[in-house]
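Structures incoming, each one as structure tokens.
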Structure I
């Protein structure tokens, strides 16, 4: 389009501008809406879930509130009846389709919306200097991965061009251990030109903690179901603890 400007496209066919977003001589902003080849209705993510022609019944989602309310079962006590029903439902859906929709996780909806809003801001509207302030040597586990630096095809044994995506990775908030999975997190510095740096760190930490609690509830429910069905019940109960 102009020197210092690049076009890339999303999987759904949306064209995006990267780099300088103004015409260099005329100093007019480049309007992405005028560059689109497809109307919004024609843009389809190729492996997205089918359109909601059939509404998903909320009753089909497994309610994890029985695990969320009472916390972890650290003493390996037999699960209560409501927990047993939850673990069986979760196990049954996973055995049938390999997927499961859950609710009652205890994750705050406002926190989810804030995490999405700030992540979008970091990856799309903040300057590249802000994003690169979170670069690490091991970007596969922590911090920012710039566009065209990773290749998903290699993970499945294929060759292909590098991915036109940006990523930000984080892990446990307290790093205890020498494993590369426990290395410290890195955050955008607040002295750069992005006013949401501190909020980004606060919200994503809160979101991470809540998601971990939800994940632990799911793992505990699966362990309860496996212990009920497996002869190696003692080993599974030990794993759950």
Structure II
């Protein structure tokens, strides 16, 4: 019996594959503390983590990319984060089990993130995923970042899989837009940071999941039915 209808599975990193918000928020609050400002509550900043430095600086300081202080704050944030990007970050609960099952089924999986290679590569290695992911594509690996489909298509090429027979999973509307444009089926990870204004139900994804465990039912529908997950 064929275990999965898909030839390849691709994940966004922050807020989908791994819970990296604790370290991202810590790096942001360092900026506030250094300026004698009160740190923001974790739960307040968590949704902004989906948009990286741009989102977190908006949440912490109320500024956008055209603000004169943005570049300085961004570079300081990057330095803070680079020095402590794997303190509390970890795979979401049940994600490691899912990855194990994909590995056992010889189902290739990869990572497509808008995070720059400067942070993606060391984080993926520290998490022990660098030898398991068949393709790890960052926001600056290709000429475009999501929501452009090129990073996802590049990941599929590296994995040698047909995009139309693959699945992309993410916690932001940009992930769904990019995945659909690449010709993949898409999953909205509602358990993630979901920082955009539209709720996951409005993103147009083929599936919505509230936990990584629910991904098992999509990736291995026959196995899930037989074990009644």
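What follows is calculated from the coordinates using simple rules that are stated; it is not laboratory data. In this text the structure is predicted, and so the values were computed from the model without any measurement. Cβ atoms are built from the backbone, for glycine too; each structure is taken alone.
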For the read-out volume of the Cα convex hull per residue in Å³, a value of 116 was computed from one structure; give its label from I, II.
II
If log10 I(q)/I(0) by the Debye sum over Cα atoms at q = 0.14, 0.18 Å⁻¹, for residues 65-200 alone comes out at -0.95, -1.12 when worked out from the coordinates, which of I, II was used?
I
Out of I, II, which has the highest value for mean count of other Cβ atoms within 10 Å over residues 9-16?
II
Of the structures labelled I, II, which one yields 25 when relative contact order in percent (Cα under 8 Å, 6 or more apart) is computed from its coordinates?
II
